[in-house]
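Undergrad: These notes open a run of structures that come right after.
FYI, it's all coordinate maths here, none of it is from the lab. This structure is a prediction, so every number in the text was calculated from the model and none was measured. Cβ atoms are built from the backbone, for glycine too; each structure is taken alone.
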Structure I
Amino acid sequence: MNPLNLAWGAAFALLGMVFGSFSSLLSYRLPRDLPVGMTRSACPSCHHVLAARDLVPLLGYVFQHGHCRWCQKAISRRYPLMELTCALLFVVAFMAFGASLSGVLFAGLSFALLVVVVSDLETYIIPDTMVILVGVLGILWRWKVVPGFGDAFLGALLGGGLTLGLRALFLLLRRKQGLGLGDVKFIAVAGIWLGFEALPWLLVLGGSFGVVFGMAWQARNRLCRKKRTSRRKLPSYFPFGPALAFALYLLVLIQQRGYPWF
């Protein structure tokens, strides 16, 4: 790798850490309807407002040895893990698309998907703000990178319409929800990125990942039931958003390799 590419890669990684810190904030506050920009970050245990040096991505966690400097309670590992993950995702965006508009848009998609995954895992909610962001980025992608607004419109219409119909049918037959509205909206905006021809692959891959993830989720629940002393029943359903997000991420990458069947 030449020095210029190395510098660009480092810039994407640093930017990814910054956005990773923001993603940890959004994934916690958005699904809980907490204000995003009106309050300063604080320790969730003692509620002491954090200083600027405490908010430096990754380094803040390292310098504090993973504990709040005031109450000494352990800081959740979700924060450094999300910062590191987002940095890696931004580097992948640079390696796949270079320092270009495509790279920036794909990095933005990666950031939004990370928030979707963590929010859905923790709260079973896909924030509408992130769905809108994925949709807006998809429109820009279709405008500047992969032209085809007609294909994008059909993808969104069929994706949202088909899954909404399946959701209604499942509710009618089983008297319970099989697919959340957040998943329906996410599939609709994913159709903007992929177009209607690749939409079946999103459902196939998302469903396949969902089966694997669901099995792991059930195994985790069984393990938790054995260890926990409370009799509160753990939910048997699992969030489908992470499987859909992973499928969309992979399909956008694969499409750029020029495989026509995707």
Structure II
Amino acid sequence: MLIAQISDLHLPQAGDLTFGHVDTAAALARIIAHVNALSPLPDLAIITGDLTNDGTTAEARHARALLAGLACPWLILPGNHDRRDALRAEFLAEHLPVDAAAGGFLCYRRDLGALDLIALDSVEEGAPGGVLCAARAQWLKGALAQAEGRPKLLFLHHPPAALGVPETDRDGFRGGGELARMVAKTDSLLLVGAGHIHLATATLWQGTKLVTVPSAGLELTRDFTPDPPESRFVRSAPGYGLHFLTPAGLLVSHAVTLPDDAQTYPFAPLSGAAG
């Protein structure tokens, strides 16, 4: 099984540049073309939040129109730049299959056959950081219980741990301790997959692999000093993540950065070349 994880699109209204500098629509189009050219095609793509930049319905409509170009099934979940009402208005249940038991939050569980996918809405509207409130903790407890004994992946927008990126570490994750305890007690959880930080990272957290994937063209600058200056971003090559469940049951995660030169070359020297 192959799952593509795309995150942090930050799409403006059609025709605009994000933050006045980045053509995120063009970046997403490149990602979609790259995903569609994979062999085999992914079984699923999940977009882990910040589809929009300002949370408007027009931006959500723009995101839906572009994501419709994916040749594989795809799902979404919200990020802190999104508004739930805008996502509900523009995305059908096919792409946002919200569980009615989630109390209005955009959470769901999907049986993918080989494993279960759990999507957790970590957004507190109006705040940049993540949250696991009592209602969502109760829902997640039930979703994990339904998937007990089965391999499973948990996706959310905010990484529930401070990853050494000052801009997003400051955002915090309210209820992160409760989520940590739940993850530590969960069997067969192969991955916690997140976005938000606009960087590809991987670490071991509560006995489980915690991975974040690149954004669609806006990469945060890296500064590991204790008190860095204001965060900025660079216009990076678009990127996304791939999670491959091998026949042996090993989940292998890839950070994919789209090359400027997509031509492939053999390792062997050209026939007749000197040296």
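Undergrad: Which one of I, II has Cα extents along the principal axes in Å, for residues 15-158 alone, as calculated from the coordinates, equal to 56, 32, 24? Mind dumping the intermediate values first?
TA: Working: I: 56, 32, 24; II: 44, 40, 23.
Only structure I yields this read-out.
Undergrad: Here's a follow-up. Determine which structure produced the value -23000 for helix-only ellipticity at 222 nm (-39500 (n - 2.57) for each DSSP H run of 4 or more, over all residues; to 500), calculated from the coordinates; the candidates are I, II.
TA: Going through each structure in turn, the value belongs to I.
Undergrad: Here is a follow-up. Suppose you compute semi-axes √(5λ) of the Cα gyration tensor in Å for every structure in I, II: which one lands on 31, 27, 16? Intermediate results must be reported in sequence, preceding the final value.
TA: Values: I: 31, 27, 16; II: 28, 23, 20.
Traced to structure I.
Undergrad: Supply the structure label, taken from I, II, corresponding to mean count of other Cβ atoms within 10 Å over residues 7-14 with the calculated value 23.9.
TA: Of the structures listed, the value fits II.
Undergrad: A follow-up question, please. Looking just at mean count of other Cβ atoms within 10 Å over residues 63-70, which of the labels I, II belongs to the structure with the highest value?
TA: Working: I: 14.0; II: 17.8.
Across I, II, mean count of other Cβ atoms within 10 Å over residues 63-70 peaks for II.
Undergrad: Suppose mean count of other Cβ atoms within 10 Å over residues 39-46 works out to 16.9; of I, II, which structure was it derived from?
TA: Here the read-out was taken from II.
Undergrad: Moving on to the next point. Among the shown structures I, II, from which was the value 16.6 of mean count of other Cβ atoms within 10 Å over residues 55-62 calculated? Write out the running numbers ahead of the final one.
TA: Details: I: 16.6; II: 19.8.
Attributed to the structure labelled I.
Undergrad: When mean count of other Cβ atoms within 10 Å over residues 71-78 is calculated for each of the structures I, II, which structure yields the highest value? Provide the component values of the computation, followed by the final result.
TA: Values: I: 12.8; II: 20.6.
Largest calculated value belongs to II.
Undergrad: Now for a different question. For Kirkwood radius over Cα pairs in Å, for residues 87-190 alone, find whichever of I, II sits highest and give me its label.
TA: Comparing I, II by Kirkwood radius over Cα pairs in Å, for residues 87-190 alone, the maximum is at I.
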